[in-house]
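Once you scroll down, you'll see the structures, which are given as structure tokens.
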Structure P
Amino acid sequence: MELKNIFNKVNNWDQKIILKYNGIGGNFFTNFLKIVSFLGRETIWIVLMVFYLFIWYAPFLFSNISTIFLLGVIVIAPLKKSFDRERPFETLKEINVLERKPTSRSFPSWHAYNVFSQGLLFAYLLNSIAITIIVFIFAVSVSFSRIQLGVHYPSDVIFGFFIGIIGFFFAVILAAPILLSIITFFEQFYGGTIHYHVFNPLLFENIWYLILVIGIVTLVFLVAINKRIKEIIGSFK
């Protein structure tokens, strides 16, 4: 009974906060937050993984970004399914959805996980207090955008934030070093010269490699805008 009361209090607080901040700031601020919100999507991090693996080979960066991302997939997706929490606009008729309606469950926020975990990684690697502050402000902005746009409750992004912190530490301390050691092991079987931290010469020397990379990047973006493409096609029917 006590647990149920806690959930009810959190839910009431969530509804109060999202109704207060949904759409706040007018059209200009909303359009700005739409751009900010996009930077929390998985597309950005998948493109970076492709970049650091195929274009600008940096196995250390690839290992850290990809393990953080993979941990998010492993943790966030099951939690969304287990809690099966409805989105705010599915529960509250007063909510204005100011971006395309997500189809996944609400709790926890995938955007918040991505931006906090990956943001912490870059702050850690750059080892700068100023960068850390900028990353924190940016992460809070992305998280707030999900509330303002009407697609997440505050508790969704708060838990996404904490899971992101855990994901960052777990990846940096354990998962990323393991993946990096695996990559290093397989590198010894590569017959050619491995070029680190420069544009991969194969991009300019091998047309098939270039086509492969362009194909992968194109596929990533097509998957990212798949629903939007369907909406456009459907409007002509």
Structure Q
Amino acid sequence: MSQSPILITGGARRLGLHCAQRLLDDGHPVIVTYRTERDDLVALRQRGATTLAADFSSPAGIEDFIHRLKQTTQSLRAIVHNASEFHADPEPSAASDTLERLFRVHMQAPYTINLHARALLEACPEPQRDIVHITDSLVPRGAAGQAAYLATKAGLESLTRSLAMSLGPTIQVNAIAPGTLMQQDDGAPGRRVPGPGVLYQTLRYLLDNDYVTGAVMTLDRDASANDDATGR
């Protein structure tokens, strides 16, 4: 396995945590970012993962993280941008602040980190280097009350395609767009929720395949369903 670590943003819970655990199972060194200290982070550290606190909701927070990342490692095998926030469309008085916060987390942070970490990826001795953006299966069709959230996720998909062209051929850039993979406490009863393993299967496919870039891989059996995007 590569000795260059794989960076997972937002890896302290749910899908990001599962991917971090599975990558460690497969022998990959992992760096995980988190916003809030959690018990699961202790277990990740005990298994050898590096954990870095990060706040991607402001330019200063993004720049601070990039500085500490460069102090932590000299190379990266891959970056998985899983950090995400969900805010339903607010009252008009809060609309600007909500959109700006989602833009920072979903677009500005991945874009800026990718550009600054390009040298870290190219320093990896492995022949393949990857960037994977986690978006949302609702992006192509939209959803009522989620305009700001989905617009910024759509922007991340656009970044995927353009960065695949500008960072290639040395770095592959792809996206995974999951639907509801993990059940919320208030989820619809009787609906099949496959669990986080399907996301990891797709991530491994991208990490193991050197002939895919600029792709958005949708994980949603019912593409016409009006899913709750918070189910990620």
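Which structure, out of P, Q, was percent of Cα pairs over 22 Å apart, for residues 82-161 alone derived from, given a value of 29?
Numbers: P: 29; Q: 32.
Checking each candidate, the match is P.
Say we calculate volume of the Cα convex hull per residue in Å³ for every structure; which of P, Q gives the highest result?
Details: P: 176; Q: 123.
That would be structure P.
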Note: helix-only ellipticity at 222 nm (-39500 (n - 2.57) for each DSSP H run of 4 or more, over all residues; to 500) at -23000, derived from one of structures P, Q, originates from structure P
For relative contact order in percent (Cα under 8 Å, 6 or more apart), the calculated result is 19, so let me know which of P, Q that is.
-> Q
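Can you say which of P, Q returns 15.5 when mean count of other Cβ atoms within 10 Å over residues 18-25 is computed?
P
Each value in this text was obtained by applying a stated rule to the coordinates, not by laboratory testing. The structure presented is a predicted model; accordingly, all values stated were derived computationally and were not measured. Cβ atoms are built from the backbone, for glycine too; each structure is taken alone.
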